[in-house]
Structure formats: C-alpha cells, structure tokens
Structure I
Amino acid sequence: MKRFTSMVVLLVAVLFFGNPVFAQTVDFEDLVLEAESYWDGSDGSGGFESRGVSFSNNYNMTWGSWDGFAYANLTDTTLSGFDAQYNAIPGAGARGSKIYAVAYVSSFAEGPPTITFDKEQRITGFYATNSNYAYYSMRDGDAFAKKFTEADWFKLTIAGIDATGAETGIVGFKLADGRNIVNDWTWVDLSSLGPVKQLTFSLSSTDMGDWGMNTPAYFCLDNLNEDRDNDDSTCFINSIRR
C-alpha cells in the first residue's frame, strides 16, 4: 500500500512540476457578439482574451485595417471576396459552435499573429480551416490571385515560443494542397512543440507576386487546446490535468 501511495505521489509531482499541465479548451464561446457579426479591434483595445488566453490584434484607425486575430459568428458560406474575410468556410465554429477566431497575417504588420498564455504549458493543438475569402480565391481565382492547380499549396506554420523567448519547434499544416482546399474544421496537432508561452503564426503560398503572397493571408481557428485524449485508461491523468 505504501509503495502504491508513493507511486501516485510521484506521478502527481511529475505531472504538476515536471511537465506544465494542459489548460482548458479555448472555444471563444465566452466572448459576446451580436448575431452575424464580428470583432476586429476597431475599438482600439489592441487584442482580446478568451478563457484566460491573450490574442494579439493591431487596428489602424487611419486606414480602417487590422492584422492579428479577430473573432466572428458569421454563417454565410457563399459570400466571397474581401467582404468575406471574417467568414469561416464551414459556416460555424468547430463542432457546430457559434464563435471562432480569424487571423490575418499582414506583410506590413510589426509582428505575426500571436497567442500568449498566462504561463508556459503544453498545448494539444487546435482546429483550423479557411476563410471564405481565401477558399474561393484559391478555388476560382480572383483579380489578385490565381486559381490553384495541382502544383499549388497554401501553408500555415505555427512556431512555439517558450518562457525565455526561444523557439521550441514549428508545425506546418496545408490549408490547400493542389486542388484539395480545406473547407471543414481540421485538427492541427501541436504536441510536438512541448511547453510554450506563446504561439506565432505565418502563412506561405506558391502564388507569389512582386509585392509578396497573392493568396489572401487568412485562416480560422477554434477549440485551441482541446482535450483529445478519450482513453479511459488515462482518466486519472486527465482528471489531474483538468
């Protein structure tokens, strides 16, 4: 009995002190929006917080432009072009939820879209999908970007940053691979990054021009750090993480 108790104490110590614990899922449902609307930082707040996690935002009052993260609850899946920059192509959040985040990676921004946690921790991953703007641009082409062929791709890259500011690793996810363009919520696993204090995001594409990337530099994100472990044999560990 003493040996079993010692093993349990050791396991708890490892989970709490040897490895940063997993935080709750950031599903954005704690944010308030009118129906069929969005928030893009036009209030000048410089970012927003959901479930204790901070999301960067920069809004230029002169130009009425933004970069970093916004959030929305739009359901129109047919709208295209710049007016559809806040729409997620599935028409809802992950798992049918209402609110999701939208990221815009501007080439003129001072820094990349950044998520900051209150403390260094391991992150399971998140669901990603395309915005309407990017999806229809890649599928059909537009005045600025080409219609994708089998040789084209559109890639999201996530970098983990630890509490010292050092990069812990990167994860890549293709939002489009040839004519296979993501139009549903797809899981992106970040477990390989290890303990992180921040996540930064960048986008790249085969469609490049004189001024940089032609593909609209948007993606949508939901259910950050969702618990993906449904194995009953680990229920004790999961109860500690929560």
Structure II
Amino acid sequence: MRLEIPASVPLRDRAYQVLREAIVSGHLTPGERLVEARLAQEMGISRNPVREALRRLEHEGLARRHPRGGMAVAEIDLRDVAEVYAVRSVLEGLAARLAAGRLRPEHRERLVRSLQEGEEARRSGELDRLVASSSVFHSTVLEAAGNARLTSLLQVLDHHISRFRRISLQAEGSPAEVLEEHRHILDALERGDGAEAEDLMRRHLEHSGRQILRFLGRHAKRGFAGGQGNGPGFGQVGQGGNR
C-alpha cells in the first residue's frame, strides 16, 4: 500500500513521522534493519527523505548505526528506562501539583473520559486504545498545569515516553493498576490537593518504570519485540497516527 502524503508536508517530515510511529508502536522492532530502499518503496517516495528521516531518528536515539552498515531500530536500554522514569516522575509530579490548583471543567471532563476509554480498552484487550487513553490522561494533566517550560522539558523525552508507555501497559496486571492509579490522581486533582497529587503521580510513574524493567528482564531471552503486528504497516500508520 502506497503512502498518501499531503502536498503541504515535506517528504522528509512525513517519512520521519511514519518511521517514528512505527518504532514507537513496535511495528518496527528493536534491532530490526532499516533499509532505505525498502522503506522508500513501502512509502512510495525516494530514498533521500528516508535517509534524512533516519538521521533525525538516530539523533533522537530511536535508530542507530548497524555494525554491517546502514541503520537499525535502537535497542531498548535498561539504563535509559531508569533514567527517563527518574526524570519523568519528578517533572510530571510537579505538573500534577500545579494542575491541582488550576483544573478546569474541560480538563476534568477529558480526564474522566480517558479513564472510561481506558477501562473499555482494558476489558476488550485493545492495546493501542489503552495506550492512547493513558497518553491523553498524562497530557491533560500537563496542559492543566499551565507551565510552558515544564511542557518543553517533557517534550524532550516524548519519543522515549511514548515507546516505554506501550511496554508498561503490556506487563501482566499493569492496565488495571495504571487505571486505578489514574483514578486516585484524578481524585486528588478534583480535591485541589497538590501535595497528594504530586506524590501519587510520582509513585505511579516510579511503579511504571519498575514494571518496564521487570518486563524487559523477563522477556530479554525471548527477544522482546516491543509491540504487536506482523509488519510496518506504513500506509495505515501514515494515515492515522497514534497520538
């Protein structure tokens, strides 16, 4: 299936968006070779924008140079997981504290809806929908915090957070735990208790980080792929997107 690329979007940017989504979603798995010619053919574009997109992904740590030449999807490093979640728990904890005093009705409505979506996704076993609902919950808390500098700092980690979030929700029992922790955070936000909201958010993310490390440790010998599906599915990714 050839990729439909809007004329208003530069080819290199669309190629980047498609490849980034494929890596984050696990359709392109850790260690998988990123062959320019094949990727260009899948997307129906020339190799140059693909090459530029791969360089950008390498800079972000999502792709790496392969020992035999060319590029490959970056492996998930346990130290990266630990470091990202150590930083994320502090920053999003602060976001929760700030949001507790600034929560507007539209924020509450979006948070409640994300919990409902997450519960429905958990019951039906829809991982993509579950990941999306979790993303909405955290992004809404950050929006409610109303701190542009804090948002910028978290955006630096966004590609890692998106990749790791999917892994955390694949751990056994994790979806139910995540939703329960989100409910407690929302309760603190609704009561305007910034200190409790911060503490709950930090503990929630510290717990998620530990879940990811345990999950990766258990699956290391099996060659964890980080997602589901049998191939890149570039056409579908390019037309939809995860978030």
Structure III
Amino acid sequence: MIELEEVIEPAFQPVYDFRQGKVAFYEALLRIRDDALDAKHIEYITLGERFGFIHQIDILMMKQAVRLGMLSNVRIALNLSMMTVENAGHEIISILKGVNGYGSQVILEFTETLPVKDFRIVANFLEEARGCGAKIAIDDYGALGHYFTDSLIKLMRPDYIKIDGAVLNKAVVMGNFAEIQHVIKLCRASGAELIAEFVDTWEKVNIIFGHDITHAQGYLIGVPVRNDFVLSPRFLSELGSEGESQARVVAG
C-alpha cells in the first residue's frame, strides 16, 4: 500500500514585498510526485475535502514544509482547509508548539472552499495559533463561490488577505476596479496586509501599485519550485529597469 508521504510534496512560491524590496515569505503548495504537468494536486484536494481526509494532506504538508523552512531559515505559508481546523486543529497546534519557536515564521492560510461549521472551534484555534506566534491569512478572497464573508473576515482578524487572481484579471481586461477597491477598504478596516495573486506581468504590478498594494505573488516573481525556495532571476533583473522606479514610489 502506498503511503501518502510517498505521493505528495511541497512546492514553494515566493510572495514579494515591493515596499521592503525582498521576499516576504514562501507559500507551500501541494504537488504530486512524478506529475510533470502539475495538475493532479487539484484532484487530490477536491477528493480530500469530499471524502474527509484533507486533514491528512494538510498535516503532512505542514510537517514537510516546516522541516524545509527550518533548515533554510525561511518564512513559510501553509494552506489549511476549514475541515482540517475543525477536525484536527489540535494536531496543527501540536506541530507549532514542537518546532522550537519556528511557529513565529509560519503563516496559516485558510482556504475558501468549505464553509465554517463551528466558529467557536475556529476562534479557539486562531487564539492558540497566534499564541504560538503564527500569522493568519485568508486565501483567494473574491473567488467565485468562496465562503469567506466580510463579517467572517472581520471576526477572524487576518494578518494577510490574498486577493483572487480573477479580480486582478478583471481590472486588467475590463478596467473594473470596484472589487479591488472593496477589498482594500476591507483590509484597511481589519488591519490586514493585502497580497495580489497571479501577478504575471508588469502591467499588473503597476495596477496594484496604483491601489497601494505592495505584496504580490505570481509567475512574474517566481514559479512554484519543489522542495526549494527560488525567486525568479528574470524578475530580479527586470526589477532594476521596469520595477525600480515604481517600487520607489510605493516605498516613498
């Protein structure tokens, strides 16, 4: 019988802070070994939530990613399903307590694919996680069919809110900035830092700069790399010419 640890592994994608001019952290993304097209992980996540074993995936990913993050002294973000928090949150807290202070380098990123069934459990988990030094993030805010309402986000008090890539694409293609402006307003009210996802062009960088968003994640900055922490060399070279003046405006 094949064990889960023989099937899955983390790939790390950088989140860049233009204000500070450095990587803020790396997100650990689920990948399936020997999957050259990087597509099977979506099916695993869907099946995990449908049949109730997503907590096994999340916990194993956390163990693998934390081990690599500690070895490289890198700050990491980990995806967590609400099902994992409600059914196995104590195991996540146990890992955070057992990593010799590295919990302060961990961001727990809540995915939006399932609703909260018992917010008391989630609230207790958030308190314990923050007690371990962990930060909290909301993933894919603005995604079609997501379960995170504005009121829920206010109750969760996240440190980061990640705006779904479709919202930024809509701004680029249609010139519709209403959703971005709404999320910015929500972030200002909650005190969260906003992160733009799926940033793959300098045009998108200019748009997020224009809306005072200083954190970005996407293929422009770096692709997910299995078991390693890599910032795109092309991005770094282009940053000096395309992005440097804009970055100065943001920093100023």
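Just so it is clear, none of the values below were taken in a lab; they were calculated from the coordinates. Quick caveat, the model's predicted, so the values are computed rather than measured. Cβ atoms are built from the backbone, for glycine too; each structure is taken alone.
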For this session: Identify the structure, out of I, II, III, from whose coordinates distance in nm of label points 7 Å out along Cα→Cβ at positions 108 and 124 was calculated to give 2.8.
Result: II
For this session: Using distance in nm of label points 7 Å out along Cα→Cβ at positions 188 and 204, single out the structure from I, II, III with the greatest value.
Result: III
Problem set entry | helix-only ellipticity at 222 nm (-39500 (n - 2.57) for each DSSP H run of 4 or more, over all residues; to 500) from the coordinates reads -3500; which among I, II, III | I
